[in-house]
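Have a look at these structures, which come just after this line.
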Structure I
Amino acid sequence: MKVSLVFSKTDPASRSMRGALAEVGLSGGVLGGFTLEVVELDRELVYAEAEELPKADCYVFLSRHVGSKSCFTLHPTGNPGDEAKLGGSPRTLGVAAPLLSHALLRALTNSPPLPVVYEATHHGPTDIGRPCIFAEIGVSEADWTNAHYARHLVRSLIHALTEYDPPLGRVACCFGGPHYASRFTEYALTQGYCIGHIISKHALRPGDTWLVEAAVRRSEPQPNYALIDWDGLRGEQRRTVIEGVEALGLDVVKL
């Protein structure tokens, strides 16, 4: 399996992580059961396009996080709504990578210097055609340029690839709750679910059946469970999700 590690020359956190990767002398080659390739782009990663990337089975974008809390974040790509302000196409989800994402989550949560949390699916790129993970450091310039934080994420990624052994049979997509999906993060860690797309409460409109189906279909492997933050959705939203995932044969787990 070929994995491309994608960095941006314009992103301070990405540059820090590129430096941390150079510190361990890794610039490609074979690691565990993976073949690695390192890619550097001259622009923001959210605007990456398929034609500027090498062929790979999965892409890990190492990026800064912009938001409300200092943390390490992981998430797939996609624009659940009608706008695409940060790359990609509107009403389009990228392909999630739940197994590798779970392995990286477990590695990151081993004595982390910052909290670790899944984010709901948001921003581009959406049209790469292969599974993508954003692994981020945030939320300030001090965080982005912190060498200790950069080393932790890079070493966690190396550990995830070297010791790759995700639990099989428990692949899930998630619905409900806030953008910072701490409840789903904890459940993934304690119950061994490999999570792909997370569609937050604010992104899901009643009747958005296309989005429910995309959260299932746009994942490799596709989920066999749908985790629902029951109190984190309104009644009409719940009905949209349950009808959609049951029609696709998924088992529903209410959190």
Structure II
Amino acid sequence: MTSTGPILKTINLSRIVNTQNQPKTIIDSFSFEFERSKIYNIIGATGSGKTSLLRLLNRLDEPTGGQIVFDGQDYREYPPCKLRYKIGYLFQIPYLFPKTVYDNLLYANPKLSDGKISELAVHTRIENNLLKSNIENLSIGEKQRASLARLLAIEPVIILLDEPTSSLDPTNTAAIESLIKDIVLTKGLTAIMVTHDPQQALRMGGTALLLDEGKLAEWGTCENVINNPQTEIGCRYKNKALK
């Protein structure tokens, strides 16, 4: 990995899909530089392209136009699976494989030692007794922490988070938010998180990127973009989202 420059850069990134035989622009000429060891919150109304953008960043979907540069290289130079080890994705609903949390961590990285597994469990606040628990017996909050531990097991440098707390209660939401901020601080990762909740973006801090119809309408600190927007689109989002 290089040590200078943005860790991820998009240049005129676009995605167009056919809907009822009509072209529809999902992401429209999106250009941005994501710095290392930072938190980014992707915000915007439903249908603004938040998840679509996230899926493009590690090739779950392919762009129609533009370029993505990861650590100084066009991301197409990486085989998709290798890229996804570097740019990991945490889904909205935790998807775990059968058997135990321990088995899930080993599936992600068969080279993990028991010591490393214990370290991941501590870091993601998974009690030791849960490591050998069947995933079917876990609460939704425990499953999401286990999913986060499995993601960290592959040692990514960027974590993409698609509304990771939308199915959680306030207590587990606070726990996941705290974990993400701690991971960025202690491991130096870059976190890019989609959230439908502007209050969550304010709690997470860092940078907010406001999408509108697939375009980057405004960006800056979360406090400025959400509470003191400088564009008409930003003002409309504030008036609607903070009602």
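Each value in this text was obtained by applying a stated rule to the coordinates, not by laboratory testing. Just so you know, these numbers come straight off a predicted model, no measurement behind them. Cβ atoms are built from the backbone, for glycine too; each structure is taken alone.
Worth pointing out:
- Distance in nm of label points 7 Å out along Cα→Cβ at positions 61 and 77 derived as 2.7 - corresponding label from I, II: II
- Origin of the value 18.1, 54, where Rg and Dmax of the Cα atoms in Å was derived from one of I, II: II
- Computing helix-only ellipticity at 222 nm (-39500 (n - 2.57) for each DSSP H run of 4 or more, over all residues; to 500) across structures I, II gives -11000 for structure II.
- Looking at relative contact order in percent (Cα under 8 Å, 6 or more apart) for structures I, II, the greatest value goes to II.
- Which of I, II leads on Cα Rg over 2.2 N^0.38 Å, for residues 117-164 alone, largest value: I
- Structures I, II were compared on mean count of other Cβ atoms within 10 Å over residues 189-196, and the highest value belongs to II.
- Origin of the derived value 2.4 (distance in nm of label points 7 Å out along Cα→Cβ at positions 173 and 221; candidates I, II): II
- Looking across I, II, the calculation of FRET efficiency 1/(1 + (r/R0)^6) of positions 21 and 125 (r between Cβ atoms, R0 = 25 Å, to 0.05) that yields 0.75 traces back to I.
- Comparison of I, II - label where mean count of other Cβ atoms within 10 Å over residues 37-44 is highest: II
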